[in-house]
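Asks: Okay, got some structures for you below.
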Structure I
Amino acid sequence: MVKAKVIAVLAILLLAGSLRAHAQDQNPDKTAQDNEAGKNADQARAALDAMVKALGGQAWLDLKNQLLEGKIAAFFQGRPDLGTTLVYEYHAWPDRDRIEVTKHRDVDEFFVGRQGWEVTYRGKKALPQDQVDDYLRRRDHSIETAVKVWMKNPNTILVYEGQHLAERHLAEQVTLISPENEGITILMDAQTHLPLQRVFQYRDPVYHDKNTDTEEYDDYHLIDGIQTPFTITRLKNGDLVRQFYVTQVKYNQPLSSDFWDPDQAARHIAKK
C-alpha cells in the first residue's frame with residue numbers, strides 16, 4: 001500500500017514537471033519577457049544605489065535632521081512674484097517639517113505627521129487643507145521617501161528608462177511604481193550619479209486632470225559628507241513656481257524635544 005502511494009506521488013510530480021516544461025515551451029516569449037524585466041529592475045536598482053552612494057551613502061541615510069537657510073523666489077506663470085523671502089527650513093525624517101519665514105523668524109509653518117499649522121504672534125491656526133495636501137504630496141514623493149520607503153517594499157516596481165537629457169546634463173532615468181500605482185521618476189547625472197530631477201504626477205482634486213510636479217537640483221556642495229544642492233527649483237506643469245537659493249546648511253543639529261511643537265513656538269513668538 002505504501003509503495004503504491006509513493007509511486008502515485010512520483011507520478012504526479014513527474015506530470016507536474018512535464019506540464020511546467022510544456023507550458024514554458026508553449027510560451028517562451030513570456031519567459032524571455034520576465035528575464036528582461038528582471039534585468040531591467042536590477043539596472044534600475046543599481047542606478048539608485050549609485051545615487052545614494054553619491055549623496056553620501058550611510059551618512060545620508062542616517063541623517064537625523066537638516067536645516068536649509070536661504071532665500072526663496074516665488075513665481076506666477078513663470079514670472080517673479082513679490083521678490084525674495086528669507087526662510088529657514090528644518091526637516092527630520094520621516095514626517096516633521098518646520099519652516100520659519102522672515103529675518104525675525106516670527107512666522108512659522110509646521111507639517112508634523114499629516115497635519116499642518118501656521119504660527120504667528122496671533123497664535124496657532126490650522127493651515128488650509130489644500131496647502132497641507134500639496135506639501136504632504138511632495139513629501140510623500142520625495143527622493144528620500146523613494147529610497148527609504150518605496151525601494152524597501154518588495155511590491156514596488158523599478159523601471160530603468162535609459163539615458164535622457166536633464167538641464168543639459170546626460171542623465172539616467174529611473175521610475176518607481178508603488179503597489180498603489182503611484183510613480184516617482186528620478187533623473188541622475190550619468191557621471192556624478194547625483195539627482196538632477198524628481199518628477200511625479202497626480203490627479204487635480206478639483207479639475208481631475210493630471211498635474212506634473214517637478215523638482216530640479218543644481219549647484220551641489222559637500223557639507224559634512226553629504227552632497228547638498230544649493231539651488232532647488234520647483235515647476236508645476238512645466239511652469240516655474242519656486243526657486244530656493246540655499247546659503248547655509250546644517251545637519252544633525254541638537255534640537256530640543258519641543259522644537260516640533262507649534263504650541264511652544266506660539267508661546268515663544270508671543271514673547272518677542
Structure II
Amino acid sequence: MGEEAFWFNGAKYKILEGKEGVREAYDRMADEYDRSERLYWTRRMEEGEERVIRKWIKYLSSPVLDVGCGTGRYATKIAKKGSEVVASDIGLEMLKKTMRKAKKCNAFRRINLVLADGEHLPFKEKSFNVLICTLTFDHFEDCESAAQEFSRVLEKDGLCILSTFNGYTLSDFKRRYNLPADKVPFSTEDLSPVLIYEVGHSADDVERLFAKYEFETVDVKGCCYWHLLPVPTSWIKYYKTGLDSVFNVSKSLLRYAEIHVALMKKR
C-alpha cells in the first residue's frame with residue numbers, strides 16, 4: 001500500500017454540494033472507479049461487504065432492483081445467476097460503465113438500465129421481489145423518502161439488502177482528518193480531491209427507520225473491524241477477513257465495524 005492510500009491527509013478539496021455534487025463526482029470517476037489506486041480504502045471495504053452479501057445472493061429471485069448500481073458490482077453478479085435486474089443510478093456515466101461490464105461477462109441481456117434518483121423511484125408499486133442498495137443510502141439527503149420508496153416498489157415478503165457506513169466509525173474518521181460532518185473525500189488519478197455529501201447510518205439507525213415502512217430485519221452483519229486491532233494503519237493490508245466472523249459473534253462489537261449490512265423483509 002503506497003502513499004496514494006493516504007491522499008486524503010492534508011489534501012485541498014473542492015466541495016461539491018448536494019445531490020448534483022454526488023452525481024458529478026461519480027460520473028467523473030466512472031472510468032477509473034474500479035482500478036484507481038486512490039480508492040484503495042473503498043476497495044478494501046467493498047471486499048468485506050461482498051463477503052457478506054454473496055452468501056445472500058442465492059436467495060434472490062427476479063425481478064431485482066439495484067439502487068445506486070455504480071459500475072455494476074452486484075447487478076452483473078446477480079444477472080449472471082439468471083435473474084432479471086433493473087440497474088438504476090443517478091449518474092449516466094456509471095450506467096454506461098455497468099453496461100460495458102455486463103457485456104464483458106455476457107450478462108447484459110438480463111440487465112435493464114434506468115437513470116433514476118433513489119429518493120424518487122420511477123416504478124409502480126410492488127414491481128420487484130428484491131431490492132439491493134449497497135454503499136449508496138448514505139448519499140441520500142432524504143433517507144425517509146428513500147426508505148418509503150423502497151417499501152413502495154417491493155412486493156410483500158420481498159427482500160431488501162442494504163449496506164451503510166457505520167455512522168460511529170465514519171464520524172471518527174472525519175474528526176481525525178478534520179473533515180465536515182456531512183462530507184467524505186474522493187479522488188482518483190484524474191479527479192482532484194473533492195468532498196461530497198455522505199452521512200453514515202448504523203445498523204440500529206437502519207432498523208428503526210425501515211421499521212416505519214413495514215420492514216423487519218432478518219439479519220445484520222458487520223465487516224472491516226480493523227479499528228479493533230492494536231496495529232498501525234499501514235498494516236491494514238494484512239487484515240485477515242476471517243476476523244469479521246469472529247467479531248460478528250458479539251452484537252456489542254457491531255458498532256466498531258466500518259460497514260453494516262442488513263437483510264430485511266417487507267411485511
Structure III
Amino acid sequence: MILIGERINAGFKDIANAIRTKDPAAVETWAVAQTEAGATYLDVNIGAASRDPADMAWLVEATQKAVPTPISVDSTKIEAVEAGLDALDGRQCLINSTTADPEKLEKLVPLAVKHNASLLGLAMDDRGSPQNVDRRVENAAMVFMAAIEGGLPPDRIILDPILMPIKFMQEQVVNVLEAISQFTHLSDPPPHISVGLSNIGNKVAERGRVIRTFLVMAMAHGLDAAICDVCDEETIAAVATAELMMNKEIYSDSYIRAFRIKAGAKV
C-alpha cells in the first residue's frame with residue numbers, strides 16, 4: 001500500500017503559518033512524525049495560503065531537510081509544481097496532480113518524465129468532478145493513455161476516481177468503488193489507484209469508522225494507495241489487516257508490527 005502523508009498542507013493552520021513566517025518547525029515536526037509512521041510519500045501542498053511558487057519551493061526544501069522520505073509535490077498550479085520539482089534534491093517524487101484536461105496533460109506528463117516522477121491523475125475534466133462511473137473511467141483512461149504515450153510506465157501512474165463526502169453525496173461511494181474496479185482493467189499490470197481518503201469523512205460524526213471501513217472496502221476493489229493520516233494507528237492497522245485478508249502478507253500474531261516495519265515505520 002502506498003501511503004501518502006497528508007499533513008504538510010496549508011489547509012492546516014500550523015502549516016499555513018509556517019509558510020507565512022518561514023518558520024520550518026511545524027513542517028519538520030510533521031515530516032518526522034509521518035516518516036516514522038511509515039509514509040511512502042509526504043504530500044507537500046501550499047493550498048490557498050499562497051500564490052507564489054517560491055513558497056512551494058520553500059516548503060519542499062523545509063520538508064526534505066528534515067527527512068529522506070520521497071515527496072509528493074501537490075498543486076493545481078503548474079508553476080508551483082515546477083518550483084517544487086526544481087527544489088527537490090534528486091529523491092524520488094510524485095506530481096499531484098493532473099486531470100484529463102489535455103492542456104494540463106501536455107505540460108505535466110513531460111515534467112514527470114523529466115524528473116523521473118510518478119504522476120497522480122484525477123478522473124475529472126473541464127466539466128468538473130464526475131457524477132457517475134462511466135465519466136470516471138473515461139477520464140481516467142484519458143489520463144492513463146496520455147501518460148503512457150508520453151513515456152511513463154504503468155507503475156508510475158496513479159489514478160484517483162474522486163472520492164466525495166458521504167454526508168453530502170452518499171450515492172457516490174458505490175460509484176467510486178465500481179470505478180476503482182474498472183481502473184484495474186486499464187492495463188496489465190494495472191496503474192496504481194489512490195483516493196484522498198479524508199474526503200469521505202468530511203463533517204461526519206463517526207469520521208474514523210467511516211474512513212477505515214471505506215478504505216478496506218476500496219482495497220478489496222483494487223485500491224493500493226491513499227492520501228491519508230498516516231499517523232492514525234487504527235487506519236494503518238486496518239490497511240495491514242486488509243492486506244492480510246487479501247493474502248498479500250503471511251499471518252503472524254505480530255502482523256501489524258511486521259507491516260509497519262516493512263513500511264519503514266519506527267516501531
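Asks: One of I, II, III was used to calculate mean count of other Cβ atoms within 10 Å over residues 34-41, giving 22.8; which?
Replies: Derived from III, not from the others.
Asks: Can you say which of I, II, III returns 1.57 when Cα Rg over 2.2 N^0.38 Å, for residues 202-257 alone is computed? Mind dumping the intermediate values first?
Replies: Numbers: I: 1.57; II: 1.37; III: 1.15.
Answer by label: I.
Quick note: the coordinates plus some simple rules give every number you see, no bench work behind them. In this text the structure is predicted, and so the values were computed from the model without any measurement. Cβ atoms are built from the backbone, for glycine too; each structure is taken alone.
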